[in-house]
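What follows is calculated from the coordinates using simple rules that are stated; it is not laboratory data. Everything numeric in this text was worked out from a predicted model, so none of it was measured. Cβ atoms are built from the backbone, for glycine too; each structure is taken alone.
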Structure P
Amino acid sequence: MTKDGWIARTALVAVLIANLSAAIPYVARPGDYAAAFELTGVPGNVAVRGLGILFLMWAVPYVPAIFDPVRNRVALACVLAMQVIGLAGESLMMVTLPAGHDALRATGLRFIVFDGIGLIVLGIAYRVTQHATHNA
């Protein structure tokens, strides 16, 4: 694999690990995180566990992208698109959140920062694979 491929692979692995660091605790210990979403009890635990399961589902396209980010650039493009959608959606939720929801605002800001950094890292991966594709 080329240097560009390794840069992309490293970026993808870093973002995947970061995403899994949120997904696994949400699934394993949802009660620890429910209050950040202004949720409580069984419904809160189920909602947070559901978010964790969704995060795990969203990790699927990372596998082929990590395996060979140049040859599996479509998977990388899907990962990048998911990141853009997530960041845009979180940002929309943040600007439409009424006053008085400090826990939700803090949680939303954490997701926006987290996904914004992920978008930058994945954008680098996409860009270097574009370079590698044109030089192949």
Structure Q
Amino acid sequence: MRRDVPGPFVEAAAAFLADAVRSLPPDGRVSLDGERVYAIIQSYTTRLGRERPRFEAHRRYLDIQFVLDGFELCGWAPAARLAVEVPYDESKDIMFGRVGAEDVVMMPFPAGRALVFHPWDAHAPGLAAGGPAPVRKAVIKIAV
């Protein structure tokens, strides 16, 4: 697995995010460079469950997550600690599972902040900080 991300892909992601903050594109998928770099704009309500969240991990893509509007918590843990509950789906580049509480780092994730997740990271986005609340997010997927 390559561990570097070519500069032009990161530049394309940064340019897209800068524009998304100004223009607030509709929900959906936007191709930035075919299957190598694309964005997913999504609106949802944060969910309860931060005590034992379900984590996801990817193998082929790096995630740059950016909250456009709202606030959520996001859990992080090493993917190597993931107890897989839903096996890896190559067509969707995702697997799901749980990690022990001792392995979880919970991060506040307000609007205007970005988090980057590599294939060696497991993450649990979309968690409610208090009660459920609306969030608008851009997720940039970069092939690695």
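Data overview
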| item | result |
| --- | --- |
| Origin of the value 38, where relative contact order in percent (Cα under 8 Å, 6 or more apart) was derived from one of P, Q | Q |
| Parent structure of the calculated result 4.1, given that distance in nm of label points 7 Å out along Cα→Cβ at positions 34 and 50 is the read-out and P, Q the choices | Q |
| When distance in nm of label points 7 Å out along Cα→Cβ at positions 66 and 90 is computed for each of P, Q, the largest belongs to | Q |
| If volume of the Cα convex hull per residue in Å³ is computed and equals 90, the structure in P, Q | P |
| Entry that produces 2.4 once distance in nm of label points 7 Å out along Cα→Cβ at positions 10 and 42 is calculated, selected from P, Q | Q |
| Computed -27500 for helix-only ellipticity at 222 nm (-39500 (n - 2.57) for each DSSP H run of 4 or more, over all residues; to 500) - originating structure among P, Q | P |
| Computed 2.2 for distance in nm of label points 7 Å out along Cα→Cβ at positions 82 and 114 - originating structure among P, Q | Q |
